Structure P
Amino acid sequence: MLPGFTGEYQQRVDGKGRMSIPAEFRRALEEGDAEAREQNRNPSVYVQYGPQLEGKRLNAMTVAAFGVLSQAIMAIRPRTPEERERKNRAQYSVLTQTVRLEVDRDGRVVLPIAQREKMGLTEGEVVFAGIGESFEIWPAAVYDAEVRGPLAAQLADLGPGYDPMTDIWQMTG
């Protein structure tokens, strides 16, 4: 299967925490939620909000992707105290700090206030950024400062002839 989440989409979060998931992302969420398809209901999305995301963004993934991730964490069998600590850290930073949200018939989710407050976002503009296997949700101003601005500067430093595809093929082949 090809990566499900690509592109950038600007959306709004209202005072109740409702935001529309881009249509392209909804299709990927539907594909990644077999149970919802079988029961002819709207898909769910898992949203991670922990401190590893630095309070700047949320990470969202399909039901299937979260299932693979959670099973991998639960399958860890620590052999040392250090490995036990690493498993605990994974459990608390991933499993404990992820919520499952249902997408409504209008393609929206309601992001709980606790997760919005962690990002300093009660309402306003957000950016949905597709990163392949998952997508991120950023306050628009933070996304501009942390992603768009630095990326533009890096590309400018690399010069007009730079092609990012060269890096991709070098890293994968």
Structure Q
Amino acid sequence: MGDGAVLDFGAIVHGLRLAVFVFHRTRVLYQNEAASNLRARLQKEYQADLIVMLRDHLLRIQDIDPAVPPPPAVTLLTDARGEPLYVHVLPFGDRSDPHVAVSVRELGIEREAFARRYGLSPREAEVAELVLRGYPNPVIASTLGIAPTTTKRHLTRIFDKIGVDSRTQLVSRLA
């Protein structure tokens, strides 16, 4: 950085696609736009409150004493429908006034990136994301409003484009 250049870390964090929360004990002090969007989606789709999930998680990993910051950790939470959420907890500040930064990453967050990389159509990318989330073919079909045979055709094209032979290989390649 040159002389006089100042980085606006707040603006950087606010613009991230990764959901970021800052807690003081169990009270939310900050959430970036991605966190607000994720929170709204989970509330709309599953009536699940992400803040409640994160508070419960923080209390579990810090031995139920909100005055003691939790240790740094990366864990896997599941939302109300079983979708995996990777949660990274990073305490900061001193022990007498603990703060915690929490980032939350959805497994399928990079749908556009892998769609571009492998040349998937928008619908194929949706199917691939639901496979990543562990949905079986009948649930994928009903979620997307398509026939089960259409789901199978999409999966066959996805396997061909990505160069895999099974759902397990697909998950390994895209996760």
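Coordinate-derived values only; no laboratory data. Everything quoted here is computed from the prediction, not taken from an experiment. Cβ atoms are built from the backbone, for glycine too; each structure is taken alone.
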Computing helix-only ellipticity at 222 nm (-39500 (n - 2.57) for each DSSP H run of 4 or more, over all residues; to 500) for each of P, Q, the value -14000 comes from structure Q
Suppose mean count of other Cβ atoms within 10 Å over residues 34-41 works out to 11.2; of P, Q, which structure was it derived from?
P
Among the shown structures P, Q, from which was the value 35, 20, 14 of semi-axes √(5λ) of the Cα gyration tensor in Å calculated?
Q
Quick check: 1.7 is what I get for distance in nm of label points 7 Å out along Cα→Cβ at positions 106 and 162, calculated from one of P, Q. Which structure matches?
Q
If you rank structures P, Q by relative contact order in percent (Cα under 8 Å, 6 or more apart), the highest one is P
If distance in nm of label points 7 Å out along Cα→Cβ at positions 10 and 146 is computed and equals 1.9, the structure in P, Q
P
